[in-house]
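The data blocks that follow each hold one structure.
Just so it is clear, none of the values below were taken in a lab; they were calculated from the coordinates. Fair warning: this is a prediction, and the values are worked out from it, not measured in the lab. Cβ atoms are built from the backbone, for glycine too; each structure is taken alone.
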Structure P
Amino acid sequence: MTGVVVVLCTCADDNEAGRIAQAVVEESLAACVNILPGIESVYRWEGKVERSRETLLIIKTVAESFDALRERISALHSYDIPELIALPVELGLEKYLAWIRREVKKSGDEFRIGSDQTDSE
């Protein structure tokens, strides 16, 4: 396993998505976040089928940092129960996966923005 995960998170609008994406990258909880505006979601909420326009975040991080990422997104998010689903990355371009692992703060790491480490893998 690569240790890398892709996290899906829907947001109420582009502003919220942008704030969350900026925060988690600046705080080294994610290496990269793609913002996909204009998705349409159909879901059951409080006994009714709902339909909403939302913005999807595709977040690249490491499994070891998921708990901290979940806490941060939960604190920033407007939904009572935000979608936070982590999917393991089984294969990928090793240089890209190594970059994600370098850029994301691991449990116990000090806060840092970016990385000046070299790729030793």
Structure Q
Amino acid sequence: MLARTYGAMGDWQKALDYSSKAYETLLRLMGPDHHITVRAQMVLGSSYVHTGKPEEGIRILEEAVERSASVFGPDHNQTQTMRFSLVKAYSETGNKEKALKTGEELLESVRREPSPRPGRSRPS
């Protein structure tokens, strides 16, 4: 996704522009529960956090975590990734209590269902 590339390069305004367009398009074409739409929602939330709109970004990230947990399950690797992004956002905005609480939830999730290493699938 182009928005993630711009974010990695530190150009969060372009990341926000592209992630907003991507999320709106995916929402319309694939619906809110498609895994690509949920991932785009996470990128959008992170972009808002890094462009000086942390309240909006955190709200979007919280929704993405909830949606991912309901669609894929609370211990799915995509939900774990979303939860990690939310922990980072809480931490970066000084909300240490929520960062710790969400980080503990993430750790418990990983203990229950560790994500597979790249190239390997989860055991059946």
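Given structures P, Q, which gives the highest value for distance in nm of label points 7 Å out along Cα→Cβ at positions 11 and 35?
Q
Comparing structures P, Q by relative contact order in percent (Cα under 8 Å, 6 or more apart), which one has the largest value?
Structure P gives the largest value of relative contact order in percent (Cα under 8 Å, 6 or more apart) among P, Q.
I have 28, 15, 12 for semi-axes √(5λ) of the Cα gyration tensor in Å, calculated from one of the structures P, Q. Which structure is it?
It must be structure P, since only it matches.
Given that helix-only ellipticity at 222 nm (-39500 (n - 2.57) for each DSSP H run of 4 or more, over all residues; to 500), derived from a single structure, equals -8500, which label among P, Q identifies that structure?
P
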